[in-house]
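A.B. asks: Input: structures, listed below.
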Structure I
Amino acid sequence: MKLLILYWSFLVIGYILSWNAAKKGKSFPWVARAMMGTVYGLCFIMGLRMGANEQVISNLGSIGVMALVITLCCILGSMGAIFLTRKMLRMDRYGEFINDANASGTKEISSSENKKDQKGMDLKSTFIILGIVACGMLIGALLILKRLPQILGQFDVASNYTLIVLLCILMFFVGLDLGGSGTVIESIRKAGFRVLAIPVATMVGTMIAGVAACLVMGFTLKEGSAICIGYGWYTYAPIVIANAGQQYMIASAVSFMHNVIREVTGIIFIPLAAKKIGYLESTGIPGIAAMDVCLPIVERSCGPNIVVYAFATGLIMCVVTSVGVPLIMGL
């Protein structure tokens, strides 16, 4: 929670600076490039950490396959539930409310729709991010884990601090971009309490599809529920599951891999999902990471109007996970 406050402090500072500059007619045209450069650096460090993690590398076999299948089911369930929810809320694929006055089904032309090609990250960014993560994992596994195991402890500490610094910088840039757009407050006002419907849909879709996949693979209802309610929080959920006893070590390993894969999948595929499926649906991919690591990618792929949904999704999931995993494992 302290880190979350730190990250969002940088975002607020950036927002205020940019908002004040916008009132004076000033802008920061370099922010988009700086933001993407920071995202690429962040992805490389994350790849290094995953490659240098023995648990990740050793579980890339059968446990990794189970985790991958569960993750895909959770993501598809989330996106399907979001799709149904936005249809019920009368929202288009760009997260804009359809004009009720056009009862015939004609949509109000939104600024998001008009600028979708200008604002969205192109698919090239998806492949660049994928390549950067893969390179990081290879270097981490072949160089750090295999050849320099003696520095693993120092590397873990140094890379963790590097991630924190990069995230602070990234959130500052996000704040600059949001403040310059001037649409965030209006987006919150328009959405109202309906902004909570998207996080709820994401969580319900995750649990229904994910737990079903876990049961098919032989996990108990308790194990499957604990795995899926992690919502991408790989530094918390697997530890709580493991602490419940040795009989849950496989479930803990699958939980760790599943949550890592979900966050990385968000980093890589949010731009593609936003362009091909829908802005709101893309926020359901990364789980909790939608409010921090993946927030800049959501902002660049979908625009500032969708940031409020991504943040609400991550924040509510964070609260539910922190309570839900120990509650389930204590049953």
Structure II
Amino acid sequence: MKAMICEAFGPLENLQWKEVPDPVLAPDKVRVRIHVASIGFMDTLMARGLYQLKPPLPYVPGACGAGEVIEVGSQISDIKVGDRVSFLNYYGAFAEQIVTDEASIVVLPPSMSYEQAATYRLSYNPAYLGMVYRAHMQPGETLLVTGASGGVGLAAVRLGKVLGARVIAAIGTPGKEDVVRQAGADEVVSYSQGAPLREQVKALTDGKGADVILDVVGGDVFDECMRCLNFMGRIIVMGFTSGRIAEAKTNLLLLKNASLLGVFLGGWMTRDLPGLKRLNHDLLALAEAGKIPAIVTHRFAMTDSVNAMNTLLSRKTVGKIVLENHF
């Protein structure tokens, strides 16, 4: 098979599309022919050696994809050849095929496309984990989403409306207001222009602030989030795309009886398989009902993975970026 290979951590341009041996199928594994893979910020960090997990080299980047099962191990009973599936791991998706654990597989309903299957688990899964499982967000609460025009951000905006919240979308790049409104945002604010973010949010909430804040940006934006959190509010820490890991002012949490919640999908899903199955069951039901559509704005050939990852890092995109194999 062919795959995008990382032989040394460093610039993305070091990645090469090349012929490699087919991965060996163990009795408890599933082989999938990959039709579509999606790109997340984690993928770009890992290839550059900047992620907390450093896979053994050489490795194939890419966490999430979707395709057709073409072989199953002798111990596999619930998945069969021909099933349309998605998979989610730390790496291995930027290739023509992958051998993966049964636990990483979700069998798709007939109505779900490979494109949606390859994107929802890297976007809707962490958003749902954060808002429902960790923050226990309730209908009628106000949700603030930072980085709202990105993959996870748009998913959080959409899910927030599905869950009955009033959604304030915070964006950093001009020109992205329309896309977050189309995803369901009730209000749009900017953390790069105009008044400080805290003032914009308080102006929209009668001075109270947001009940739940999902932050993927970190840095100065997180500092502002700490200042526009409502009493008994919850901040979901989900990333640091700004490049700076913020430090929380714990006196603000104390005074507001507020909570700071870390959400790391990769760490959770390997420790709570029953919870992961429930989460995927809930999201598949929403997908079949048409409530969590795929928001894909850029498509590249799998062979063009480097260009696709650089496009993500340019911060000029909205929604998800996918890679496609053409067999």
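The numbers here are math on the coordinates, done by the rules we state, and not lab data. If you're wondering where the values come from, they're calculated on a predicted model, not measured in any experiment. Cβ atoms are built from the backbone, for glycine too; each structure is taken alone.
A.B. asks: Using the calculated result -23500 for helix-only ellipticity at 222 nm (-39500 (n - 2.57) for each DSSP H run of 4 or more, over all residues; to 500), pick out the matching structure from I, II.
C.D. replies: On the way: I: -23500; II: -8000.
Of the structures listed, the value fits I.
A.B. asks: Follow-up. From I, II, which structure was distance in nm of label points 7 Å out along Cα→Cβ at positions 77 and 253 = 2.3 calculated on? Walk me through the intermediate numbers first.
C.D. replies: On the way: I: 2.3; II: 4.5.
Traced to structure I.
A.B. asks: Quick one: FRET efficiency 1/(1 + (r/R0)^6) of positions 5 and 21 (r between Cβ atoms, R0 = 25 Å, to 0.05) came out at 1.00 when computed from one of I, II, so which one is it? Mind showing how you got there, number by number?
C.D. replies: Details: I: 0.55; II: 1.00.
Answer for the origin of the read-out: II.
A.B. asks: Separate question: Comparing I, II, where is relative contact order in percent (Cα under 8 Å, 6 or more apart) highest?
C.D. replies: Numbers: I: 29; II: 17.
Comparing I, II by relative contact order in percent (Cα under 8 Å, 6 or more apart), the maximum is at I.
A.B. asks: Computing distance in nm of label points 7 Å out along Cα→Cβ at positions 13 and 221 for each of I, II, which one ends up highest? Present the calculation step by step, with values, prior to reporting the outcome.
C.D. replies: Numbers: I: 4.9; II: 2.8.
Biggest value here belongs to I.
A.B. asks: Follow-up. Please compute distance in nm of label points 7 Å out along Cα→Cβ at positions 69 and 237 for structures I, II and give me the label with the greatest value.
C.D. replies: Numbers: I: 1.7; II: 3.9.
Structure II gives the largest value of distance in nm of label points 7 Å out along Cα→Cβ at positions 69 and 237 among I, II.
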